[in-house]
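All of the numbers you see were taken from the coordinates with simple rules; none came from a lab. Because the structure is a prediction, the values reported are computed rather than measured. Cβ atoms are built from the backbone, for glycine too; each structure is taken alone.
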Structure I
Amino acid sequence: MEPTRIAKLMATRGLCSRREAEHLIARGWVYADGELITEPGKRVMPEADITLDNRASALLKSKITILFHKPVGVVSGQPEKGYPPAVSLITPENQYRQATARTLQPAHLHGLAPAGRLDIDSHGLLVLTQDGVVARQLVGSAKKIDKEYLVRFGGELTDDKLMLLNHGLVLDGKPLMPAQVSCENEHQLKFILWEGRKRQIRRMCAMVGLTVIRLKRTRIGNITLGDLPYGKWRFLDGNERF
């Protein structure tokens, strides 16, 4: 097997993100087979034993992930004129404190960014994180994590339309992955998707003559929105996994 860059190997193993690996290496906190690594471009064998200084482990453990019930009219990432970005609403006043006494610290906002997006007209579960491993798991991994949405719609739903929503539609010249779309009642659908193209659900519905009235994301992997109130956020618990 060919040697590989140690920063890339650390990210592949889920120890941290590649950028975090480069930061830890620069601080002199990474060892491969007992040798101190000083260059992020250093190549090691894929089976190398990588160990971290206790300070590196503590730094990685201190990185937080936040679950936010994003309201309509809030953008996930890049600010748009007249609309607040989600990170601007991560404040002590908006914290949902039911489950923990942990409080927001200024350091928690440093490098905090959305892991994925939820369009401005939709509400529901949005993840923001400092943790490169979480970010890679949600947006950079080949292994797709499923996401669940509840969609209130207008228009006539037929069996043929429902079948097309599950499999058979093409967006931007590329076939969509099979989805799980079921009818909850005469006005509501449940979507489970393994991909997230721009405004995908709205465009899928439009293609079969349905209009989305309200769209809410209720789950990402194993993490559900639960009773998190509209516009509130909470910390991801240490025992929770996507």
Structure II
Amino acid sequence: MVLTRDQPGHPGGWKEIKLARLFKAQDVLTIKKRTTIRQSDYVAHLGDHHRFTAQVAARIGSKRRLIALGDGARWIWDFWSQHYPDAVQILDLYHVLEKLGVWARLVWGDTPLCQEWLALQQSYLQSDQVSEVLEQVRGERCLGEARKQQQALLTYLTNNQSRMQYGTYLKMGYLVGSGAIEAANKDVIQHRLKLSGQRWTPQGLQQVANLRVAYKSGRDDLIRDHFERAA
């Protein structure tokens, strides 16, 4: 979320800028148990997801053997299913654990029992036992808000079950968490576009974001193109 100015007919305020990070498997390195990515290609867009995904598709081009890692947003999976049906779709593990945690604290509060239950669910998830997690959630009797959230959680888990085979993904060496894109949000977007006192026009925000992703992607050709267009 980036702060924008009021413009005629367009009220300012916090606006969402979407960011994608694309990288090759051979550029993912593990050094002293920490994962680092040598080279990434970024796409950033302020506005609706249709134009954003079109730009992502342009950067993907004709590449094959794709792996898509994202949160539970419906439009993300619709994009991959429609345009790249053979891609492996992975739902961010920590996004799942966060949703389980919110519901578990409604049921048990912030107690040792809650933490033990969450640890058990994580072990199930990391061994491809999503059905066991569903049974654990479904079998808990609860009332009020916890009951309402229980139904929403069951729907979420059921709809994403095919994207939650984390044991298999880990054995294949795939990333299952969103650390790479969270780090990119800070490095590519926040370090330049969320400095103290900054309020952007939408046009100015997008232009600087374009330069930022070109620079961080190592795309000197795009930087020259942006400057030539500005001239």
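Please state which of the structures I, II yields -4500 when helix-only ellipticity at 222 nm (-39500 (n - 2.57) for each DSSP H run of 4 or more, over all residues; to 500) is computed from it. The read-out was computed on structure I. Comparing distance in nm of label points 7 Å out along Cα→Cβ at positions 90 and 130 across structures I, II, the highest value is found for II.
When distance in nm of label points 7 Å out along Cα→Cβ at positions 106 and 186 is calculated, the result is 3.0; to which of the structures I, II does this value belong? Going through each structure in turn, the value belongs to II.
Out of I, II, choose the structure whose coordinates give distance in nm of label points 7 Å out along Cα→Cβ at positions 58 and 162 equal to 3.0 when calculated.
Answer by label: II.
One of I, II was used to compute Rg and Dmax of the Cα atoms in Å, for residues 146-209 alone, and the result was 18.8, 46. Which label is that? Considering all the candidates, the number was obtained from II. Quick check: 18.8 is what I get for mean count of other Cβ atoms within 10 Å over residues 42-49, calculated from one of I, II. Which structure matches? Only structure II yields this read-out.
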